[in-house]
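Some structures to go through are shown next.
Readers should treat all values here as calculations from the given coordinates under stated rules, not as data from a laboratory. A quick note: this is a predicted structure, and the numbers were derived from the prediction, not measured. Cβ atoms are built from the backbone, for glycine too; each structure is taken alone.
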Structure P
């Protein structure tokens, strides 16, 4: 997969339709969702608000190699700014887009600490794309699996980048790892979500010729409190705190010790 250009698929809508079907199939059954003691959605700012991007990664290298000194970066689904703050000192100004205001507050604090110019846009991409300025490089890490209209999402990134778009996602859908737990606690078999190859196929249908590189990354949970990990899993499973001991025992140390398989995608920007 590394360094190879994706070829356009023969069917102009087949990959997009497959992606949509797989995404919709991941919906939590209504009866389980209604009985959940708290929302299974969202990401805790205490974990996702940390600027934890490694100093050297394929995603960082692909962005830095085209980012001019004092360049501008658009970070879509920014969270705490891990993807974009890793691009300093080349990046002089970062525009962070996220629908979670708490995460954008964490980003702003992290950017202040890094002495990087910054601004924020609250909202969901590409709905807020008309409010976003163009940038030298657009980065988007771990957001593709939230996009139902992936082709439109990616085209909006292209339209806002003058030099390159760099996307990072896990090779397999992150919810796949919860399937055994869903079976244990709820007695149901959950489908596997779309994967990185499916994403590349959608982009190819959209006329975007991407290059890709596979790598491994230390788990983001490796230096997080165990209680935060267990609580996150519990909420994703629509369970209450009384299930924490069972969850703790069932997940073992795999979430913290197993490396994550990451895929970096990049393609030329289209903004002027």
Structure Q
């Protein structure tokens, strides 16, 4: 079962005096690109949180947001009375105003408020870890659901390529006859006499150059391998991308050897299906 790199998870935990909200969003990326927004008072624990996220999410462009909202009476922000009084005193020298208005101006000035940094409470941090765990469960479920949609799309497009390949196989005999006939017609229009034995030898050599038997077999094997891989436990986007490259190589070779318009049209359709597979594989974990 594959997983998408696109996902979203959220968890909210209410403590007696604080509400903790964790949001995790991820998009596709070649590697893990983790952007964390954490309140300054929790910076010392940021590395621990990053390690938990990295271990679970593996790859993707991840945005992690931790919000801590004080809902009770407790607060560690206080008015810096000494500074505010000095501001009011200085402002009174500049303008005549109501003391309340002066206070409103002073409270907006730098250092008017001071925040006492408390030590992180272990019980509170345990609640944060719990919220992160719940959000990870949510984003993993989201990624799994998206992965199922991708898997169904992959299997359908691989089946479409397989159907087109069968049409190529059925058409191959007609293609060879067509090439042989075109060569004979070209030779018959020559005014010079042609050695029939030499002509047959050259014809065989020419047709061997356009033989696609090996390409048909390899393409079939690659399609089967893609299907097996996507349904295995070790399936991942990079591996599917490598197999897609091999599929593309065989399709391109068939197209270059075809020398037959109806077959080349089938090759174009196969390339179209494969291109969509490659685009979607970039979003697989």
Quiz prompt | Structure responsible for 1.82, with Cα Rg over 2.2 N^0.38 Å calculated and labels P, Q on offer | solution = Q
Practice problem: Can you spot which of P, Q the value -21500 was calculated from, given it is helix-only ellipticity at 222 nm (-39500 (n - 2.57) for each DSSP H run of 4 or more, over all residues; to 500)? | Solution: Q
Quiz prompt | Label whose coordinates, when mean count of other Cβ atoms within 10 Å over residues 20-27 is calculated, return 13.6 (choices P, Q) | solution = P
Quiz item: Can you tell which of P, Q yields 14.9 when mean projected area of the Cα convex hull in nm², for residues 68-171 alone is derived from it?
Solution: Q
